[in-house]
1. -25500 is what came out when helix-only ellipticity at 222 nm (-39500 (n - 2.57) for each DSSP H run of 4 or more, over all residues; to 500) was calculated for one structure; which of 1, 2 is it?
2. Among 1, 2, considering only relative contact order in percent (Cα under 8 Å, 6 or more apart), which has the greatest calculated value?
3. Taking distance in nm of label points 7 Å out along Cα→Cβ at positions 32 and 72 as the quantity of interest, name the structure among 1, 2 where it is greatest.
4. Given a computed value of 32, 29, 19 for semi-axes √(5λ) of the Cα gyration tensor in Å, which structure among 1, 2 does it belong to?
5. Quick one: distance in nm of label points 7 Å out along Cα→Cβ at positions 48 and 240 came out at 1.1 when computed from one of 1, 2, so which one is it?
6. For mean count of other Cβ atoms within 10 Å over residues 296-303, which structure out of 1, 2 has the highest calculated value?
Structure 1
Amino acid sequence: MESSRADFGAQRSVRPLTAGIVILIIVFGLLNNYQSVVLNSVVASYHLVGGAQGIMSSMINIGSIAAYFSAPALQGRLKKTSMLVIACVLLVASFFLLGQTRLFTGMIIASIIAGVGFGWMDTNCNAVMVDIHPEKSASYLGALHGGFGVGGLTAPLLITALLAMTTWHGASFVMSGIIACAGLAFLLILAFSAKGAPPAPKEKPLTREMVKAYLFRRKNALMLVAAMLYAVTQSGLIVWIVRYMTLRYNAEALGSAALSIYWICATLSRFFAPRLPVRPLRLFFVGMVLMCVFQTVGVLSGNPIVMCVMVGVVGIVSGHSVPILLSEASSGQQENSSLVASSFLVSMCFLRSITPVFMGFLADWTNVSVMMLTPAAGGALAALIAWVMLRDERREGVLVPVQ
């Protein structure tokens, strides 16, 4: 009887904490897409030209990479839920500064602070979700990343409406208020869920030996490579699709529609694909094979409508890749969830930073159609890595249950 009561109390505690994490990730998705919507306004405000037009995004990425590296160092020293609260504070401060300052250096500082907040929130939302749902991490990580997609879909609608009423500085104040409300809600949920919550797995402070042991294990290294190759497929597609449709077909509006379709389909995939009775690694393998096929069909079709449809299909078959890879990598490693999440996210962030630039050079050397096959090539290589991992497991006789 006492055990049943404890289980019931734990369930009541985990459910609101899960909801609180999803609330944070939705707001994170909204704020993370803010820079894309206000880019033209930022360029005009500071009279930016050339490469300086991407300075805001670059500074955010620098802050995020710093956060991804620092999160494992804080493992076992600071609670992940505390880091989420700190991330909220940093984001409130950074967006308030974006709204307040008119100095170029102020915008750069605010962007770096925002990047740190984004990185800590991304890492710890994933890690906490694995901690509280170790047996069903694939499904819950899918819901988590689906929440990010919801925030991403909301961003252009809400921010465009705000820009019709105020400047981008005013919109920054609104974003600061939104994350402040979300952070306060999370604090209240955290206080409630602490009553009767199951103890979180104790994480050991990270050491150099632990990092080496993790990175030099064959499967872990292959998982990181697979995640990086997926980052090539995703960033190459979503960053270049509008530009590609403009240059190839003179159809900028259709390119924007294709991008929206991708996020809708990828969000649906994140909610539903992890619930299929297929183990995560095999689901990733199939998704990457199909992604390669459909991306290639779209590019070689020579038809803008076909390409638009294929972009949506790519979202369906591959949008779930990050949550299921994180679930697979975290299996049996709950004591190192911060290290697992950070290593994945920093690796993917690095590839997302260089892939669009590489594709731009490739377009100059060849043409935009060859360039747009880069995501297909990344998908093919990611599928190959997944096949190698599945083969290794068959050779070792490893039986992994479906999550």
Structure 2
Amino acid sequence: MHFEMWLVGPLEAGVRRNMYADLSAACVHSVMATIITFIPIILRRMGASTGQVAYYFAITALGLLTTNISVWLMRRWGTKRVAFLCWLLGRGSFLLTAWAFNATSLLMIFTFFWLMEAWPSPAYVRIIQIIYPIEQRGRILAAVRVGLVSLILIFTPLAGWMLDHLGFRALLPLAGISGIGSTLIFSNLLRRVPLEESVAAVGPERQPVSAWHILKTDGRMLFYLGGVFLFGLGALMASPLYSIIQVDQLNLSYTTIGLFGFVQSAFWFLGYLFGGRLLDRIGGIRSLQIVFAINMLVMLPYVWATQAWMLLPSFVAAGLVTAGADLGILYTVSSLAGPERVPAYAALNSTISGFRGLLGPFIGSMLVSFGWHYGAIFVLSALLTLSGAFALAFIKKSQAPVLAG
């Protein structure tokens, strides 16, 4: 109880009940969240080419690029119904991996999963805006994720051991069971949230806000999206190369990667533990600048690594960046949008993230095919993510969003 008070402070009874429901769903989801981190290594060990690994990272953004479709579906059939079905079907698709026979069949399943996983994102941003007050939102989001990562911390080494001894067909279906359980638990929270009355930005009396209108009237969003685009492009250009270095050059076992994952999860945990308070103190934009700068340390160790231990700083930085980007982006988008524009802003953010997500991995793969040295690609990626931090410096805290229209 003392630890909880330090983490989030005093909460109203309804807010606390919502936090515990969110936390319960997150904890059950921790098994799936852990297993997903091993997918690029699984694909590479199954013979996936550099292009196929790049395709996997690209499809994680495919759903983000098409969230406007989900917003339309939510207006037509209801936000709660669409979000629940997308999560249930997408996460349940992992059960099919028990029958996958090569990298291509796995990629087909993962394509469907990432599409369904991303579509409810505008609804989730709106949900957290409704259930958590703005002055405590950063700390509550961090507290929920502290619970999530605490279990990931425990399960990561075990997952690596299972892959070495039992294979992916024993492990990947557990992700499906975890995802289905998490969705069913979160559905209890969905039923309590008055979401349909505030659906999709506007309700029946106002027209949806276009992306062009947002960019034209809210200059902050233009610089925010530019910064996030550069950060993500840099991170994703390097993404297909990590598993190649780990598998082909350093010959790391699943168990070793699981131990590195344990270190990453430990700093992921610390990022959530202290990140929420930092968000509430300095705001989302300044927090993201710090995160984008730290992200350089994820890539640069791969430039000179000749032994496994030399990658340790990368996993430390990756844990901090994962926590910081997750909290910072969710917090910033909801803050920039205001209460009436969340789905429109979230959909625009998702579209830009999806566009860079489709471009980034294939640019990295293309540069490899052009004969670029891996080290040069990692350096270029680090410079792009640092440029993203500079782009956010143009956002002035006093600038107010324009809500007319």
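1. Of the options listed, only 2 reproduces it.
2. Comparing 1, 2, the top value of relative contact order in percent (Cα under 8 Å, 6 or more apart) belongs to 2.
3. The maximum falls on structure 2.
4. So the calculation was done on 1.
5. Of the structures listed, the value fits 2.
6. 2
Each value in this text was obtained by applying a stated rule to the coordinates, not by laboratory testing. Since the model is a prediction, treat every value here as computed from it, not as a measurement. Cβ atoms are built from the backbone, for glycine too; each structure is taken alone.
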